Structure 1
Amino acid sequence: MSEEHAILIGGALLAAGVLCSTLATRVRLPALIALMAVGMLLGTDGIGGLHLEDYELARTIGVVALAVILFEGGLATGWAPIRTVLRPALGLAVVGTMLTAAIVGLAAHLLFGLSLLEGLLLGSILSATDGAAVFALLQGASLRKRLALTLEGEAGFNDPVAIFLVLGFVEWLLLPDYGVLDMAKLFVQEMGIGAVVGIAVGTLAARSLGRSAFTTPGLYPVASLASLMLAYGLAATLHGSGFLAVYLAGLAVGSVKTPERANLVSFHQGLAWVAQVAMFVMLGLLVFPSQLPDAALEGTVLAVVLMLIARPVAAFVGTTGAGLEPGERFLIGWAGLRGAVPVVLATFPVIDGVPNSLEFFNIVFFAVVLSTILQGTTVEALARRLRLTDP
């Protein structure tokens, strides 16, 4: 492909992303569904005929996009609001994610004849809520502030836990000597290093942005982008969670009182939308629609287990003692939106050569699309019915 053709296609995809996102918002459909549909339409089985089977490229694009999206989520909120809901957000992100993985994994093991470890890997992939989907939902919804902040905080802290589970079970499947103690060590390492790096980089970036008087306002976005890249890169280099680091850094930078804060938020919102368009379309290209009917039964069953059993149980346990009303806990149990994160995580076992991983990818994609459509289009209506909205 020539340079001019690549630029033309890139511009067309961004324009399609803007159009799809606008239309999806008007019909209350999650934008990721429309963008993935564009990718599938352009793919091998669609009219575009673009062939993509490079899972490593897909994972790289997905990781970069998720880092950008998580940083923007933290930046737009700041530490002070998230601190007020830290207890339920962390309960959902840690305890809730692990419970979701266990329940879905056990269902996959019992219903589909997978080994227990294979089932837990599949459950871990599906345990992740999606920051892009949740942030987009909250921007256009009128949920109570505490409820919205709880869901936003969970989406920010949830991804590192799900990734830890996926990495751990992949290792456990491939290495016979791997076990529970190794998983525990990996958890401490990932979360500990990610938290330390995120807080350190975020604190330094916040102080620098708060005290600096740059000669041009255009340098503020450059400095914040540098903090994003340093946080993720340093944490990942030290074998910690880069996603936890970027979210914490984003929260710290979002707490800075500077005249340029509004411009920073606008810049990173635009960057996050570019990341979403690239990631969702790429994931759509990666899917072969002709193969999805083979995964329909497993994907539907796991989506039902996820929506009606695993997520409600995880939400109830994760928010115990957090002072939330029964209606709020019920809504949280329905509002665990899936999206690009589980699909990106499904590329990890494919790249590492885990048996049955290609089937897992199609099952995950089918389950994600089904649960996203059903939950994403009904969350606000349910919130209104439960009287959990603000004017």
Structure 2
Amino acid sequence: MTLTAPANPALNVTARRAVYPFTAIVGQEEMKLALMLNVIDPKIGGVMIMGDRGTGKSTTIRALADLLPEIDVVADDPFNCHPTDPDLMSDELRQRITKGENVPVVKRKVQMIDLPLGATEDRVCGTIDIEKALSEGVKAFEPGLLAKANRGILYVDEVNLLDDHLVDVLLDSAASGWNTVEREGISIRHPARFVLVGSGNPEEGELRPQLLDRFGMHAEIRTVKDPTLRVKIVEERSAFDSDPQGYLEKCQVEQDAVQKSLIDAQNLLKSVQIDYDLRVQISQVCAELDVDGLRGDLVTNRAAKAIAAFEGRTNVTVDDIRRVVTLCLRHRLRKDPLESIDSGSKVEKVFCRVFGLPEPEQKMPAVAGKR
């Protein structure tokens, strides 16, 4: 998902459906940070959000999708293909461009696709009309949800209740950036690059460790206990419900500022460097935590670069790593499916020891912002 600045930076708030603004969400900094970093670098691999009921998981994800600017897409393409980037084109579109065809381009809001729990594999991946393919000799393909989610956000609520096979399909597509459908010797593939966001309530069960490891980051959210903060959340929501358009206009300056930061961060990301010594220390943390495989190392490096880019810097600092390391590693420590996921204290202790830092008395919130 490549973001581009809108032609008019002031979004027309009166011409679109009112969605609660991202910048008005109180608290839940860990979840917001993880989501923004995945927008900056979708190769981080998505976010698994686990938390209590009614803590704003769905609201936050919809708010992020609404915050993102419009993207350029090919007008008549079912996969939201990019008109100029070959890596984000389907094979058919590449052939059309190679032949010199003129492809119409339109701007479209970033899609957020909800995947229902009862969805079948055909609904998710798409289907091939075998009869039409055999009788007419054409590849008749009916796109699924992965096609609609290309260059957008795919949200799976209660992902821990989804069939393991479907979770595997989603994670494979998110990792490779392509969805391949094969039926009776006929094969069709299309780009499927999306930010995968799963959410769930830990009371209803956890994902298997093998599937959890495939998610780039794991955010934990809890019900706010502070009465003053709870009152503020209720007041803000009530103000939005009573006058959605007026509330959006009040938040528009902050919304535009965050949107610009995300666009700038994507453009800056390729220039961000992380010192060799820091990379070695990240790997040492992963090794001491006995993290299987190298996904933990890769994701932590990517996330640290993304947070540096978000704050307008081209060099990763120890503080950048500290703010993302728990998000990237806590869900990779569980070896037994019956174990609960570590809250992050174990990761922080090892991190502080490897990097030679004093251990914090209490957990530090992961907050990102312009400095």
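FYI, it's all coordinate maths here, none of it is from the lab. Since the structure is predicted, the reported quantities are computational estimates derived from the model, not experimental observations. Cβ atoms are built from the backbone, for glycine too; each structure is taken alone.
Quick notes
- Entry that produces -24000 once helix-only ellipticity at 222 nm (-39500 (n - 2.57) for each DSSP H run of 4 or more, over all residues; to 500) is calculated, selected from 1, 2: 1
- For 0.95 (Rg/Rh (Cα atoms, Kirkwood Rh), calculated) the corresponding structure among 1, 2: 1
- Taking relative contact order in percent (Cα under 8 Å, 6 or more apart) as the criterion, the largest value within structures 1, 2 is that of 1.
- Comparison of 1, 2 by mean count of other Cβ atoms within 10 Å over residues 221-228 - largest value held by: 1
- For distance in nm of label points 7 Å out along Cα→Cβ at positions 37 and 181 computed as 3.5, the structure of 1, 2 it came from: 2
- Among 1, 2, structure where percent of Cα pairs over 13 Å apart, for residues 301-348 alone as derived comes to 56: 2
- If you line up 1, 2 by Kirkwood radius over Cα pairs in Å, for residues 93-148 alone, the top spot, with the largest value, goes to 2.
- If FRET efficiency 1/(1 + (r/R0)^6) of positions 293 and 357 (r between Cβ atoms, R0 = 30 Å, to 0.05) is computed and equals 0.95, the structure in 1, 2: 1
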